[in-house]
Structure formats: structure tokens, C-alpha cells
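Derivation of every value follows stated rules applied to the coordinates shown; laboratory data play no part. On a predicted model such as this, the values are computed, not experimentally measured, just so you know. Cβ atoms are built from the backbone, for glycine too; each structure is taken alone.
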Structure 1
Amino acid sequence: MRLGFFDGDPSKQAYGNLGPKDVCTASNQELAREAARQGIVLLKNKPGSLPLSAKAIKSLAVIGPNANATKTMLGNYEGTPCKITSPLQGLTALVPTSYASGCDNVQCISAQLDDAKNVASSADATVLVVGASLAIEAESLDRVNIFLPGQQQLLVTEIAKVSKGPVILVIMSGGGMDVSFAKTNNKISSILWVGYPGEAGGAAIADVIFGFHNPSGRLPMTWYPQSYVDKVPMTNMNMRPDPKTGYPGRSYRFYKGKTVFPFGDGISYSTMEHELVKAPQLVSVPLAEDHVCRSLECKSLDVADEHCQNLSFDVHLRVKNTGKMSGSHTVFLFFSPPDVHNAPQKHLVGFEKVFLAGKSEGFVRFKVDVCKDLSVVDELGNRKVVLGQHWLHVGDLKHPLGVRI
């Protein structure tokens, strides 16, 4: 619809004459690479690990069932790409590599450790590309657990033991994985989640690993431990926890238990600092003189036009890149309402992405609509504005916000 195909003769519209000449252009291939770069999430990075130096690395071990993946990177509902650059191809374009699959496929029924160990033990650094494929997660095909499939964990652990340089774990999957073992393993210096990164995924992975792109992706979902999956039936989609049954709830909004990585997690090669420049500490909701809540102690107000019009405020933040490397940074604005109506522990109000050169700063602004952005749904499904003390969150910053009549 936005392309104008419902606005009359397509050939007379802006995009109505696209054809084969427009496929596989250099700009479109670069767009695929940039989209993949922006989607890569850096979840762990020990000091001195990433980015690697293409000049310093004389030999790179590339190991894993997805290390030479091609069609796997396209995921579901894919088109036919012009070409596909695997992780191995992307990395080999930058430095000399040695390759061992370590597994016949992602199911990894039996890890092939000997060749993989030999490759890793003699390399300056090791990149392990593991995870899933449509063979184990797709439409009408659910994973039986959220561990790395088969003996992939064994492969990763054994390779990490013998590697003499940094070990970078790259996870290719559509959903979260319980990789707690890798998160706590000091021999595994970095963890990247790349999703299914598309036709240029291998080049994008290499760009991030060797510092030609500063990662800025954030996790779009909570990564739960396997113990959560064991406890929660797949068919129970209730968001709120139920203390009577021990049901822990779902998502960052309601689940308070242990996570492998939380929603929105993601770091970069730069350190970003937030400073609150402008935000109110009190918002007053206008009510008619005869409104029932003027004579009763109400915990919340119905979201209604008469007191919601033009009820908004601005939040301004200064964001500083204290590192030397330029990069993008996504700023999340959350709020936590008072504990009534089984409200979520926090809720995403909005997010903005800002590009900052090294050692520079910029400003981010949010427009917050009180009735739209700070309301909750009560036990009967009605949307309410909760009265009392709210909290706004940005990174480690917390700002009190009172809402009253």
C-alpha cells in the first residue's frame, strides 16, 4: 500500500517500473550488508577480545556447523538472493583462515573434535559459528529445547579449551538459546547473536568481528534458561505470573526470574553514558469537578478523551560516546507504574537510535503521551492511568514521576 500499488496504474507510480535491472545493484547489495550489520547483537566481550585486528591476525580458525552456512542465513519467507556470502567467506576475505565444520549439520549428533581442535590450537584466534537452522526451527517445527542442538555445546567447550587466542562464539538462530555455559566460560571471550542475517550475513559478521562496524543491535526478546522452558507449557500464553500455580509469567514486562540475556541487551565497542536533561517530576490529570475520583480515593483513572487530550510531556537526554570508536546507540525509555492492577514491572515507552562519533555527544528526545504510553490494562481488560509514583528508566538512570489528579 505504501508503495502506491493501489493508487491506479502501477507504471505511473514511483515504484511501478522496478524490474530485473534494479535487482542485485551495488547499492542494494550494500543495503543487505548494512541491514545485517545493524542486526548483529554483541552479548559478551572481554577486554582485549573484539574487535580483532586484521593486521595482527595471521591465522584464524573458523569452526562450527554454521561456519560455512549459506541458505541457512536466509531464514523463512526468503527470496532468491543474488549471491550468498557465508561467514567463512566473509572472514577469509580479510585474513587467512583454516576451517573445520566440527559437526555434519546443526543437529550435531556426533561432534568431530579432532580436526577442529587441531585447527583451533594453532590459530591466533577462533570463531565458532553455531546455532540452529530451518531443520530444527521453522513453521510447524518447534525446537524440543533451547540448548545448542546435539553436541554443539561439547564442541564449543572443547575448542575453547585448546584455543590459544580469543574465542568468539557466533550464534545463528531465530530465537533465544540457553548458552549460560558460554556466558560464564572465561575461555570464551565474546558472544555474538546474528539471527538469520541474510545474503550478506557472512560479510557483516566479518565487519563486526574486525571492527569495520561498531555493533549496535539489541535483543528483541528475553533469552530464558532451559529451566524456564521446562516449567512453562508452550500453550500457556498468559503474560502475568500466577503465584497459585507457580507460573512465572512471560516477557521482560512480567517475568522476574533468572535470564540468560534480558530483552534489549546488547553492547558495543564504545561506552555510552546517559544524562537526563529534561523530564517532569509531576503530571496532573485534569478532571471535571463532578468526577467521582474527586471525592473517592481512586487508584487509577479510565483512559478517556475528556482528560487525555494534550496530556503529554517531553523527556530530553544527553548521550555521550566516551570511547574512541564511532557508532550507533539505541536509547530505550522504560516506565515502571505503581503496583496495582497486576501492572507490569516495567514497560517500553519508546526507543531512538543516535549515531555518535568517538568522544562526542548528542541529544535524544521522547514525547510521552500519558494516557497512551503510561497506561496499563486492569484485571477486566480496561485501560487505566494509574495514580501515584511512577519511574522512568533509561539505562542505569531512574527518574521519579508522580501522576495525580
Structure 2
Amino acid sequence: MKSGRILILGAGRGQVGLIRAANSLGVETIVASLPSTTAPGISLADQVVYADIADPQGIVEAARDLNVSAIATSCADTGLPALGAACDELALVGLSHAAAKLCNDKLLMKRAFERHGVRTARFREVSTVHGLDDAIEQLGLPLVIKATDLQGSQGISIVRSVDEAHSGFEHARAVTKRESVIVEQFIEGDEFGAQALVHDGKIVFVMPHGDEVFMARTAVPVGHSVPLDLPDSTLDEVVREVEKAIVAVGIDNSAVNVDLIARGEEIFIIEITGRVGANGLPELVSAHFGIDYYEVLVRLALGEAPLKAWDTATTPTHAAAVRMLIAPEARGRIADIHVDSQIAQEGPEFTLFRRRGDELSGFTNSGDCVGQVVVRGETLGEALLALDAAERALVIVLESSPHE
């Protein structure tokens, strides 16, 4: 007999860790997903509910009918409004609907930052070309133009001239469902991120991390590392700004993912959301603290105190790094994919997302990753060297073209 029942929103690669953690805890695991033949989480769950996780009322009704004791998601913002609605209406532990609404609307988030004194780029809400010209005059160039309702780098343009600003505005208007977009100052500095956890109004940890991007059509995050190489005084400022941003948005009983920029000793918050980051970040938190972070998030959703995980933690790692394995030049069907054990040093943890017979078509977004690898080290430099060595152990062989 399984103990408890959890509804996990999504069955993609980003939710597999949650599903496996719930299974290992003996919790009945139900995933909500649109019908799919490729979503890896569907085969791992005890039950599947075919539903749109972007539909709050539909998810609330499903959660009520299933009499779930917990609801959770990870690595994607799509299900946050539905998760928040279910937590509110069914008295489940997790992100509130009000906080989820701010996480999914960049304009409302920026306004909340302003009200609470969070350091963020100055901005204007713009819905017309005339308003855009006013924003250019008030804020100056360069600027960032953002659709307010899209995830990641979708609908975002960095513009350095008036002509580019007008093109960026038209692009954002074309892809958003909203009437207005955000125009904000471009902060020249070093971008990085932070993971955090909040339980009953108390911040359990803030973990700043370095980010690595690959320039495809846009900058795609493909790697993360700890510790972040900044002075202690600047790291203290990171923690203060992250804490203010968490309060501003009202995030509680949730993982937190934050995007930031450092300009000298000044720290600016770009965005914040109430879920763990994607592309290896749950594994990075696990490696750094010596815990299973997915298990922590499942236990949190079940109403358990997350600090218990630290009581049984293995030896934490000072330095750790994760990189998504990509094959930007590979195009064709996979004949073989494996890790060469003669090249790979003992210690790296590989996970392959692709298998023989899958098609590769280069790399344009994180969905094109073929796997990931996690390494540990005594120092950041040691971890990054181990990461480079581990990456070279990936072997991909494509089927020969009939014309070759």
C-alpha cells in the first residue's frame, strides 16, 4: 500500500526526477500531461491524467477528483498557475496562485520588485510605437524588449539602435498574447543564477551559481557551477536581493529559480520564479549539499520539513558543475550513443536523453540536448576541468546516408 498521492504537472524530462523521487518514497504518483508518445515520465508514473497543465481549473478539478495529498512540478513555468490554484482551492502545500501569477507575468513581477525595493533594471510598459519612442528617450539605449508572458528567451530582444528597438517591439508584439510589452534598461554585466528554497516563510538556503550558455538562435543555458566566483561581500548582496525578491513575489513552500546580473558590486534581479531551475540545476543542488533535491521537493509538497534532508546528507561538495551534452553539428539518425569508459574518469554522473534510432537536427534549444553530466571537485577549477574531460567521453555515431 502506497502512502500518499501526488499529482505531478508534466511528464517531460524536467519532471522525471520528481516522479522517480516520489516512487522511491512509496508515494502513489500521478502525472498530468497532454497525450504524448515521447514524454519519458508517462511510463514511470502509477497513473496518467491526460490534461492541459496550463489550464488551472482543469487541474484543480482533476486534483480534487483524484483526492491527491500533494501537487508539484519542476523545471518549467507552464504549470505554475494551475499548481497555485490547486494549492489555494484544495489547501495543499505549495506556491500560492497569487505568487504563481506574478511568476508568470514579467510586468506584474517588475511592479512587485519596485514596490519592495528590489534592485532591477528601470523599465516601462509599452503598447504603442509612440510609447516605445518615449521609453527610448526616457531610458536610453541599449534596451531589452520583452514579451511579458513567455518563458526563457522567447520574445526577448536586446536592441542598440532605434531601428532595432522598433523591430524588437514588433517581434515581441507578434509572439505575445498580451496588449503590452516591457522595455527596460540593458544592464551591462555578468549574468548568473541562484537556487533557493522557502518553507513556512523561512528561506532554507540561497545557492548562487555560475551559468554557461551556448549561442544558438538565442543564448541557451547549457551549464551551471558552484561556488560562484564573486567576492564574499558581493555574494552577501546576492543573498539580500534574492531574499527581497522572494518576499516581493510572495513565494513560500517552494523551490526558487532566480536570474541575476552583477555590475561591479551591484546586483540586479532579472526574474524570479517559484520552481527549481532546469538543465541540471536540481542535480547541481543535490551534488552541492549532498542530498536528493528532488526528494526534498516531494517531501515539501507532502507537508514535511525539508531540513530533515540535511540531517542525513552525505558529505557536501564544495565545488560541483553540470553541463548539458549537445551535438550542434549532428544531423541524422543515431546508430549508437554511449559514454566511452576508457575516456571518462571515475566519478562523473552521466544521463543520456537520446537513444539509438532518435533523430538529431543540431541544437537550437534545450530540448535538443542529448544528455547531461554532473561532476564534483575540491575547487571550481578542478570541477570545470573534470567537466571538460567528461564531455569528451560522449560518443555519437550517426547512420550513414544512403548516398554515402
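If P(r) over Cα pairs in 10 Å bins from 0, in percent, for residues 215-350 alone computes to 9, 29, 37, 18, 6, 0, which of 1, 2 did it come from?
Numbers: 1: 9, 27, 28, 24, 11, 1; 2: 9, 29, 37, 18, 6, 0.
Source structure for this number: 2.
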### Task
Taking -4500 as the value of helix-only ellipticity at 222 nm (-39500 (n - 2.57) for each DSSP H run of 4 or more, over all residues; to 500) derived from one of the structures shown (1, 2), identify that structure.
1
### Query
From 1, 2, which structure was distance in nm of label points 7 Å out along Cα→Cβ at positions 295 and 335 = 2.9 calculated on?
1
### Task
Match the computed value 1.03 of Rg/Rh (Cα atoms, Kirkwood Rh) to one of the structures 1, 2, and report its label.
1
## Note on the structure
One of 1, 2 was used to calculate distance in nm of label points 7 Å out along Cα→Cβ at positions 31 and 279, yielding 2.2; that structure is 2
### FRET efficiency 1/(1 + (r/R0)^6) of positions 271 and 303 (r between Cβ atoms, R0 = 30 Å, to 0.05) derived as 0.15 - corresponding label from 1, 2
1
#### Entry: Test item: mean count of other Cβ atoms within 10 Å over residues 15-22 calculated as 25.2, pick one of 1, 2
2
